[in-house]
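What follows is a group of structures, each given as structure tokens.
Throughout, read-outs are computed from the coordinates displayed, never taken from laboratory work. Since we're looking at a predicted model, the values are computed, not measured. Cβ atoms are built from the backbone, for glycine too; each structure is taken alone.
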Structure I
Amino acid sequence: MASTGDDQYHPKDAIHSGLYGTVTYGGVGLLFAAVRNSLAKKNVGPWTTFTRNTSIIATFAAAGGVFEFARDASANLRETEDHWNHGIGGFLAGAVVGLRTNSIPRIVGCGLLTSVVLATYEYTGASLRGYLKSPEVDEYERKEMLRKNRRRPIEETLAEIGEGRGIRPPGYEERRRARLKEKYGIDINPVCADPDVA
């Protein structure tokens, strides 16, 4: 499946990724265990983070390591980098999380849920801000093009929303004075507050 040219797949070190994921997610699990320990109703010492909450730390570490290893191993076997690798890794990581329940339906359910969420997240661009833009296009030039593409003449905007409420195009004061004179019969002479203007 490997293509030629610049798109050629480069293998990844799955064991290194698995160990890195184990340490990283184990640290996240340690953080969760410490928070859970600090919220205990009884006065407990800091070592109970490790003695009472070992399963939380171990689950996080195992799920993270399995996910990273399975994602890179499936990418190496398939010789392609896409969302399916995240789905495979997500299924195995979710299954590891489901192992705590000792129920096959829950193991499979946790695996499927995690797989669908991670594969969908990767498929949609792996960003909560939307699909990633092309790295070849300069961001400033792209935004300028969007501004010019959506820019409308001021006359069209004024025709739709009208004058007033902070929108004061050229000649607004004269038209306002004329409308007030016509409607109420009041002639408004503007007074300038600047002492330098005669």
Structure II
Amino acid sequence: MADRAQPGPKVLAIVTTYGVEQDELLVPHTHLSGSGAQVDIAAPSPETIRTLVGDRDPGKEVRPTTTLAEVDPADYDLLLVPGGTLNADSLRLDGDALDIVRAFTSSGRPVAAICHGPWALVEADVVKGKTLTSYASLRTDIGNAGGIWVDESVVTDDTNGWTLITARTPDDLGDFLHEIDAALQGATAGRAAGHR
């Protein structure tokens, strides 16, 4: 008989309050929540998050569930880093966001970043030796940080003791979510066995 008390996976999305690409936040949020995951959205402040579509058109507004400073990264199974040029550029300058990225990578838990989201990983100095993808304009930044950039819809890399899942644009969300689902199955199996 299955243990019904076992909670679903917990996912943390980190964003700023302006400029996150709408679908890169909301499509994973809807998908993961619908699959039984608890998804928290952390931003620098409790102000409403104003998303954008294509970096220019106003998107939906979203309320964060916590702040970057208050959240405990140890409570989560996977970190989601959406893109949006303005969002990602601001997020990589936020010390709390970078500390969260490092907390996940140093503990071996998976990180999923899409589009411009890998900028935070570059700034946190965690991409050395990793193969990843992103929006094409990050190619040089990733190379300069010691990563290997490839032009593929999704890349999953398990080197250096932690899983990194990356995708290029919202067009790749289907492949991206498939890899996130697989990583969460592994993470929750490990949690059930007493590993974190």
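Observations on the model:
- For distance in nm of label points 7 Å out along Cα→Cβ at positions 164 and 180 computed as 1.8, the structure of I, II it came from: II
- Read-out helix-only ellipticity at 222 nm (-39500 (n - 2.57) for each DSSP H run of 4 or more, over all residues; to 500), computed value -10000, structure in I, II: II
- Structure with the greatest value (metric volume of the Cα convex hull per residue in Å³, set I, II): I
- Among I, II, which structure scores highest (criterion: distance in nm of label points 7 Å out along Cα→Cβ at positions 44 and 116): I
- With respect to distance in nm of label points 7 Å out along Cα→Cβ at positions 28 and 60, the largest value across structures I, II is given by II.
- If you line up I, II by distance in nm of label points 7 Å out along Cα→Cβ at positions 92 and 108, the top spot, with the largest value, goes to II.
- Read-out relative contact order in percent (Cα under 8 Å, 6 or more apart), computed value 15, structure in I, II: I
- Identity of the structure behind 2.5 (criterion: distance in nm of label points 7 Å out along Cα→Cβ at positions 68 and 84, calculated), options I, II: I
- Structure responsible for 0.80, with FRET efficiency 1/(1 + (r/R0)^6) of positions 52 and 140 (r between Cβ atoms, R0 = 30 Å, to 0.05) calculated and labels I, II on offer: II
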